[in-house]
Structure 1
Amino acid sequence: MESDSLLVDPTLAADVLRAALARGGTFAELFVEERESLGVRFDDGKIEELDTGLDRGAGVRVVRGTSAGYAYSNRLDRESLLEAASAASASARDGGPTQPVGLRRIEPEVRHVAERSAGQVPQDVKVQWLREADEAARAVDPAVRQVVAGYGDSVQRVMIAASDGRLVTEERPRIRLVVQVVAARDGIIQTGFHGPALVAGAEFVDRFPPAGIAERAARQAVAMLDGIAAPAGEMPVVIGPGGGGVLFHEACGHGLEADLVQKDSSIYRGKLGERLASPLVSGVDDATVANEWGSFSFDDEGWPAQRTVLFHEGVLEGYLYDRIRSGRDDVASSGNGRRQSYAHLPIPRMTNTYILPGESSPEDVVADTSRGFYAKRLGGGQVNPATGEFVFGVTEGYLIEDGEITRAVRGANLVGNGTGILQAIDAVANDFDTFVGTCGKEGQGVPVGNGSPTLRIARMTVGGTA
């Protein structure tokens with residue numbers, strides 16, 4: 001077995017698994033990680049921060065039934081790894097030794113490759129990208145007062161060895177450029193933000209030129225300066241492309257993660273096969289989408305990336321599983337076991353969560369709405385997965401009057417219930433866009449993508465001040 005691409009020699013990995021199962025247990029796993037990163041923060045024409053980092057370590061997990069022991073080390077030598085295995089095995093101290101299966105290398109079915117390594121691009125070139133963004137944002141309008149641009153790239157190399165014989169490796173290159181703009185006029189201050197990202201290399205800037213990212217953020221901030229107070233009450237709401245994916249992720253996606261379902265903390269528990277959404281709604285969680293922010297070849301338990309259908313024409317069809325929760329329900333893992341780093345246990349997490357495009361044109365969706373609210377971009381929000389109730393801020397919104405998008409409005413919130421909103425969707429367009437971010441859960445953050453076309457919710461509560 002070739003070991004040149006392995007972070008730990010396979011013979012040592014096998015010894016660690018044997019040590020982890022020395023006191024019993026149904027399963028053991030060694031997760032090894034090495035991560036190189038660069039981050040640059042450019043504030044008002046100056047470099048405020050430039051950080052580089054290298055982190056490596058390993059975690060050992062021992063599973064016995066529905067419980068797990070976990071220990072980790074930031075050293076990869078034999079003594080440290082065996083010590084971690086011994087500590088993790090304490091959870092199975094009442095059992096007898098279990099023998100792991102011989103390790104066999106598994107090749108990925110999908111790969112997400114960097115065409116041009118970002119690590120080979122000189123730092124002064126990356127700083128120039130941020131300078132271009134700064135200049136482009138300021139050129140949009142004299143009202144632009146502050147521009148903060150950030151750039152980051154990283155390469156995460158992982159190796160996972162499991163007692164069922166799986167041995168996988170993966171290299172995950174990530175790159176992101178974000179711009180936040182503050183605009184002010186007549187005592188009114190508004191912000192705009194745009195921050196695309198990919199699992200890719202320096203070819204990222206061909207798809208997302210820094211100036212284009214900055215101009216989009218600046219136009220959002222400037223447009224909101226002329227906004228009127230948001231209306232309040234129930235009305236039709238059209239959500240722009242990508243925004244529906246954010247809503248789907250927060251208001252619905254977390255409730256489909258199997259740990260919450262099994263804790264009876266999800267409104268979707270026991271409802272597989274039921275029509276919970278409009279027949280126009282089909283949604284998936286898909287880690288196989290080429291080079292998208294939430295994609296990978298293997299999840300953090302070594303399971304191949306998959307495309308999981310969550311809703312098909314309104315019918316709930318699937319939950320998101322990791323290894324432990326899939327065992328409890330006697331189903332296969334959906335490849336959604338994810339962790340922030342080697343210092344964290346894997347738990348069920350979303351990857352790229354999308355509402356799929358429909359057949360209407362976005363222009364027709366708006367034209368068919370005589371009066372309503374257009375939410376072009378959503379901000380942060382709060383969600384209760386047990387009830388599905390949520391509140392989301394709108395960072396860029398407009399009135400719809402006589403079938404046209406008209407005046408900008410400020411201070412709007414969207415209030416509703418996940419299943420109620422899904423059922424109220426009465427138009428789904430054929431366009432599609434994505435928003436990316438870092439999703440937090442149980443103290444862990446992982447990269448996720450959210451996507452949707454333009455869609456309309458027939459009746460939804462808009463919270464405003466007008």
Structure 2
Amino acid sequence: MQNRFGGPWILRFVLLGLVVAAPFKLSATVVGVSVAAPSLTQERVNKLPAKERAVWTAYLQRSHQQEMRDRGSLAEERKGLATTPPAPESHEGPGTSRSMPLDREPAWYATAEARHTGDVIVSFQTPGGGWSKNFPMNGALRLPGQSYTTNNISRYLGRDDFDTPRDKDWNYVSTLDNDATTTQICFLALVATANPGPEGTPYRAACLRGIHYLLDAQFPNGGWPQVWPLEGGYHDAITFNDNAVTLAATVLTGAASGTGNYAFVPAELRRQAAAAAARALDVILKAQIVIGGKRTIWTQQHDALTLAPVSGRNYEPAALSASESSDVLLYLMSLPNPSAAVKASITAGVEWLKANAIYGYSFARTGTEGRKLAPAPGAGPLWARYYSLTTGKPIFGDRDKTIHDDEAELSLERRNGYGWYSSGEQQAVAAYTVWSKQYAMDAGTAAK
């Protein structure tokens with residue numbers, strides 16, 4: 001058994017015949033301060049080996065040119081307008097994805113309701129082929145001159161905040177954050193399939209533009225940024241948060257198949273999609289963190305050029321991330337005919353999750369004190385959101401960029417407003433039990 005800090009139980013109490021495990025910890029401390037993730041810039045690209053510079057320079061130029069086209073298209077729409085239509089009303093959270101259900105019966109996608117949602121999606125697609133986030137796609141059609149996005153600026157912005165937009169009027173315009181863009185592509189594919197005649201033409205066209213967006217946004221090494229065209233800061237990092245990389249790869253794998261909902265994808269685009277999905281797998285395997293010669297898991301975001309762990313928002317430190325890694329592992333386990341490298345990556349990642357599971361605790365609200373980790377005999381497993389790259393212990397970030405070794409030391413707002421512990425990682429552990437029966441591999445060999 002293990003305590004909340006990943007090590008052996010140090011102290012045991014017997015009370016009324018019940019064995020209760022308690023961690024030994026003298027005091028909580030600030031163990032670090034997060035630093036801003038570097039943007040992807042030409043200056044950084046110029047420091048790469050000569051043979052690598054051309055593709056990254058071309059990528060930066062493509063990003064800049066697409067941003068100018070996106071901005072120019074909106075500016076052209078606004079010429080002559082007496083007033084600019086208000087931006088869509090913000091509805092932050094997963095509910096916006098639920099406005100585009102992907103699990104209905106096939107016949108539903110031929111209904112007027114589904115086609116209306118498809119029309120709204122088409123109307124909000126940027127010239128570059130992507131979509132924004134945090135507003136539903138089953139409301140009103142986009143008006144000429146209306147912003148492609150809602151107000152995604154955090155109300156908690158402080159001085160030198162990592163989330164301060166480069167341009168407050170051009171923020172998250174096209175993104176993979178919060179399942180955006182990939183969900184729209186999948187929904188359009190469903191509607192296009194259910195409407196095979198001329199009425200499905202706009203949905204097929206928009207879906208194909210979305211697939212091209214994923215190809216254009218992909219880094220030369222196979223990863224994806226959170227926002228493209230690039231917006232700077234942590235948005236430029238390879239993003240495993242919200243499954244950005246794995247969802248993009250999944251969509252491209254579907255497009256590459258040319259079957260089912262993607263039967264209308266042309267042969268050349270299928271070929272490009274397959275190559276892009278292969279590059280995504282390559283960078284996933286390369287980004288897995290190795291500590292002490294052993295593969296562990298992934299971080300929430302990795303630098304686009306070096307693959308080094310980087311911070312996200314102020315309270316999201318550069319650290320091993322159990323939640324995101326669980327989703328990466330589930331993606332890898334979904335791949336048919338896994339290579340030896342994929343098998344090794346999966347086995348090592350799951351073994352790390354097993355070794356760092358927390359038992360005997362729950363993370364719950366306790367009166368006015370807010371949420372905190374408390375003893376709960378028989379509870380678990382739980383995993384912390386972040387684990388230190390140096391100590392392997394759970395760490396927690398606050399809005400002032402400080403990093404703590406105890407969530408109870410966080411400000412009440414951050415302690416209550418973020419998922420510091422979760423049990424969802426158990427899905428990957430359970431899936432591995434089934435997967436390993438088909439793709440057995442020696443765990444000791446795989447972890448190296």
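A short reminder: the numbers here are calculations on the coordinates, not readings from a lab. In this text, all values refer to a predicted model and were calculated from it rather than measured experimentally. Cβ atoms are built from the backbone, for glycine too; each structure is taken alone.
Tell me which of 1, 2 gives -5500 when you compute helix-only ellipticity at 222 nm (-39500 (n - 2.57) for each DSSP H run of 4 or more, over all residues; to 500). It was calculated from structure 1.
Source structure of the calculated read-out (FRET efficiency 1/(1 + (r/R0)^6) of positions 60 and 332 (r between Cβ atoms, R0 = 30 Å, to 0.05), 0.50) within 1, 2: 2.
Of the structures labelled 1, 2, one was used to calculate volume of the Cα convex hull per residue in Å³, giving 180. Name it.
Working: 1: 141; 2: 180.
Traced to structure 2.
When FRET efficiency 1/(1 + (r/R0)^6) of positions 276 and 412 (r between Cβ atoms, R0 = 35 Å, to 0.05) is computed across structures 1, 2, the figure 0.20 traces back to 2.
Work out which structure the value 9, 26, 29, 25, 10, 1 belongs to, where P(r) over Cα pairs in 10 Å bins from 0, in percent, for residues 172-323 alone was derived from one of 1, 2. Value 9, 26, 29, 25, 10, 1 for P(r) over Cα pairs in 10 Å bins from 0, in percent, for residues 172-323 alone corresponds to 1 out of 1, 2.
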